[in-house]
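Please go over the structures that come below.
Read the figures in this text as sums done on the coordinates, not as results from a lab. Computed from a predicted structure; not experimentally measured. Cβ atoms are built from the backbone, for glycine too; each structure is taken alone.
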Structure 1
Amino acid sequence: GFHGVESLEPMAGMNLKHLKEKYGDKLCLIGNIDVSQLLPYGSREDVIKAVKKCIKDAAEGGGYILSPCTDLTDSCKLENVETMIAATKKYGKYPIAI
């Protein structure tokens with residue numbers, strides 16, 4: 001069997017909150033930070049907003065790993081990747097308080 005699902009792509013309609021409610025007690029959910037639009041073209045504020053939403057939607061109770069929905073490409077802005085990491089460290093600590 002398997003214990004987790006990776007590559008939860010928001011642009012493909014993967015609703016993280018719904019998946020957490022339905023499968024969060026059975027599977028570890030991994031991903032949901034968009035690499036096709038957000039990381040290449042979004043602002044730092046957009047990235048922080050997306051990180052906070054992912055944490056709010058799926059981190060409570062554990063079983064969620066915030067990450068890009070697939071491999072980072074050379075089109076992803078380094079500043080946005082660094083912002084994603086910093087925001088995850090800042091807002092992803094338990095107890096979750098977003």
Structure 2
Amino acid sequence: NTILFVGFQAEHTLGRRIVDGEKRVPIFGEEYVVKAHVESIDGYSAHADREEILAYMREIGPQRIRKAFLVHGDAEAALALQGALEALGMPEVIVPILGDRFTI
């Protein structure tokens with residue numbers, strides 16, 4: 001039996017724990033032993049990548065966006081994208097942390 005993950009598994013997720021080789025994982029409060037062979041295929045995603053996002057922002061003009069929140073992906077990638085968007089001239093790019101509140 002094989003568990004095949006297609007695409008990126010974010011840090012601290014069940015998928016990432018399984019891909020990283022944990023032999024016991026909790027699912028809905030119950031612990032399960034991972035007995036299957038685990039494989040991962042990278043490169044498939046329905047999400048735009050960093051370069052696609054930056055190209056889109058260049059096309060529409062980053063100054064038109066008053067405030068952007070980067071809420072998806074791991075922190076390191078989000079912070080890198082934040083820097084790139086700010087370098088393009090986007091006025092305010094925020095990478096919130098759990099519990100942050102904002103008025104929009």
- [ ] Identify the structure, out of 1, 2, from whose coordinates helix-only ellipticity at 222 nm (-39500 (n - 2.57) for each DSSP H run of 4 or more, over all residues; to 500) was calculated to give -12500.
- [x] 1
Task: Identity of the structure behind 57 (criterion: percent of Cα pairs over 19 Å apart, calculated), options 1, 2 - done: 2
- [ ] Taking relative contact order in percent (Cα under 8 Å, 6 or more apart) as the quantity of interest, name the structure among 1, 2 where it is greatest.
- [x] 1
TODO: Identify which of structures 1, 2 gives the largest calculated value of FRET efficiency 1/(1 + (r/R0)^6) of positions 21 and 61 (r between Cβ atoms, R0 = 35 Å, to 0.05).
DONE: 1
